[in-house]
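Nothing in this text is a laboratory measurement; each read-out follows from the coordinates by a stated rule. Small disclaimer: the values here were computed from a predicted structure and weren't measured. Cβ atoms are built from the backbone, for glycine too; each structure is taken alone.
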Structure P
Amino acid sequence: MAAKTTGPGFSAEEKAAMKQRAAELKAQAKAAKGAEKAAAELKAAEDAIAAMSPNDKAIAQAIHEIVLANTDLLPKTWYGFPSYARDGQLICFYQPGDKFGTRYGSLGFDANAQLDDGNMWPAAYAILKVGAAEKKAITALVKKAAGQG
């Protein structure tokens, strides 16, 4: 399923993602601080995962568990994606394949991720499913991205 276009410019899916991001920013501005804010952001990330198709949900849940068990990154949402940050700075996120009609979801890394490797390195990884080998690779990636590996 390809992204639906509404003519030149942004697709309907891209417009929806921008609206989600605007709502996230508005909610963050109103949010309490400390533990209450962290709890609200955790719930938002878990709600985003729960709303996904079964395959994307399985992948996102595996990534969620890996990040929480192996790093000090905190969950939140970013453009409606389950994401992980430190001190408000995005490190990584899961972009579900169904969101934009692609055949795979992807684990993406923001510029704050510590994955630098010379003059060129991957900033996103396509994921079709998560087995033992993928869990090991994802664990190593998120730990490195968080500066903890």
Structure Q
Amino acid sequence: MMRRLLIGLTFLLTAFPALAFNPDEVLADPALEGRARALSGQLRCMVCQNQSIDDSNAELARDLRLLVRERLTNGDSDEQVIDYVVSRYGEFVLLRPRLRGETLLLWGAPIVLFLAGATSMVLFVRKRSGKPTGTPLSEAEKAELERALKDD
């Protein structure tokens, strides 16, 4: 039993996810490679959409990783690389869109929706509080209740 448990734990601990980038994509300069990995973590895979290009195995993600590395080796700054990719694919390619006029609704919508929901709940509770629910008892119902209470 203990042997099976150890074997199972060994398999679990050694089954780390494989990195999506290929060894042939790695730059020789460690500083440049670090910048490329940081930028790749900020860009969305347009095929997978919920993964960064650093985590994706899609062919488009590989092309974008190579593009980022090419731009960095050509001397572009991190901001220039991001701007170039955004100019080709739009703001959607960023996992964290920048705060701009076009994305203000995207950033503000959760706050506005939360405030609208909270306000409507407060108004609903205030409107309902203090008001009796149901209809008052008729004279016949009152008499029947009196009889039932006297019988006990």
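Some observations on this one:
- Which of P, Q leads on mean projected area of the Cα convex hull in nm², largest value: Q
- Entry that produces 16 once relative contact order in percent (Cα under 8 Å, 6 or more apart) is calculated, selected from P, Q: Q
- Looking across P, Q, the calculation of mean count of other Cβ atoms within 10 Å over residues 101-108 that yields 17.8 traces back to P.
- Answer label among P, Q for the case where helix-only ellipticity at 222 nm (-39500 (n - 2.57) for each DSSP H run of 4 or more, over all residues; to 500), calculated from the coordinates, equals -19000: Q
- Among candidates P, Q, the computation of distance in nm of label points 7 Å out along Cα→Cβ at positions 85 and 125 that gave 2.3 used structure P.
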